[in-house]
Structure I
Amino acid sequence: MMRSLSVLFIVVMISPSLFAQDKDDARQRIQEEKVAFFNENLDLSKAEAQKFWPVYNDYQNRKNRLSNEKRTLMRYYSENAGNMSDREISETLDRYIAYEKREIELLESFNEKFREILPDDKVLKIYITEVQFKDYLLKKLRTR
């Protein structure tokens, strides 16, 4: 379900019907809504927010990069599966699992960084709030 939500979000963000400026404006509005949503749901003080956002943004950027690489790998497989040898398929599978492991390592690493900034209850709320924000965006898209 998380992947479906991510794919839907990405499709909406890169919709060909939007112009580049409109996409930039939409991304900016979504980012502003996300900041407000997180600040409210995490009940971040100004001091916490100042420390949290640079770390969280770094986490999201790295996570997005890994997701894009994994998506590219899967797209390559989907387009070429019929022409790939068993060895190439096996290597692709190994690379996919390596991406999954890197995502877990990234989460573990940044979880520790979040715990240096925020109490554990707020760190746990980060992950809950991410899901809630995706749900919020989907509901908003459905009403349009």
Structure II
Amino acid sequence: MFLDSDVVLDLYIDREPHHAEALRLFTHLKRTKVGCYCSPIVIANTYYLLSKVKNTKYALEKMRNLRRLVSIAPVGEKTIDRALEDPHKDFEDSIQQNCALENGIKVILTRNAKHFSKERISVMSPHEYLVAFGADPTQG
């Protein structure tokens, strides 16, 4: 599965009302050791925002924690070219989706489902994922 920035930020900056569900999701992912991916863009954007909201030490610590959980799916010329051709409204999300597709990732976890084309890849919220894969979304 591919983690979008919004889900990671919900966890690391305690964004309510989404923090508790993000915490349940990440706890489930660690416990099940399911294959998680994100792009270098997710790492860079999340680091940048965390360093502004908190500080650089906090941002680096959280990026190190995230790297223990996720693999980095590469973004290359082909990814960018396909994103440029896609009719998505949000260019960054088009890059993310094409990155996931090119790396054989079947599911994107995000709270911004409307930014992704559901015709080519499954797009789920953390809640939908927890329900679909047998984790109780109300328990940690």
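Annotations for the structure displayed:
- Ranked by relative contact order in percent (Cα under 8 Å, 6 or more apart), structures I, II are led by I, which has the greatest value.
- Once Kirkwood radius over Cα pairs in Å is evaluated on every structure in I, II, the highest one turns out to be I.
- Structure (I, II) behind the derived value -31000 of helix-only ellipticity at 222 nm (-39500 (n - 2.57) for each DSSP H run of 4 or more, over all residues; to 500): I
Every number in this text was worked out from the coordinates using simple rules, so none of it is lab data. All values reported here derive from a predicted model rather than from experimental measurement.
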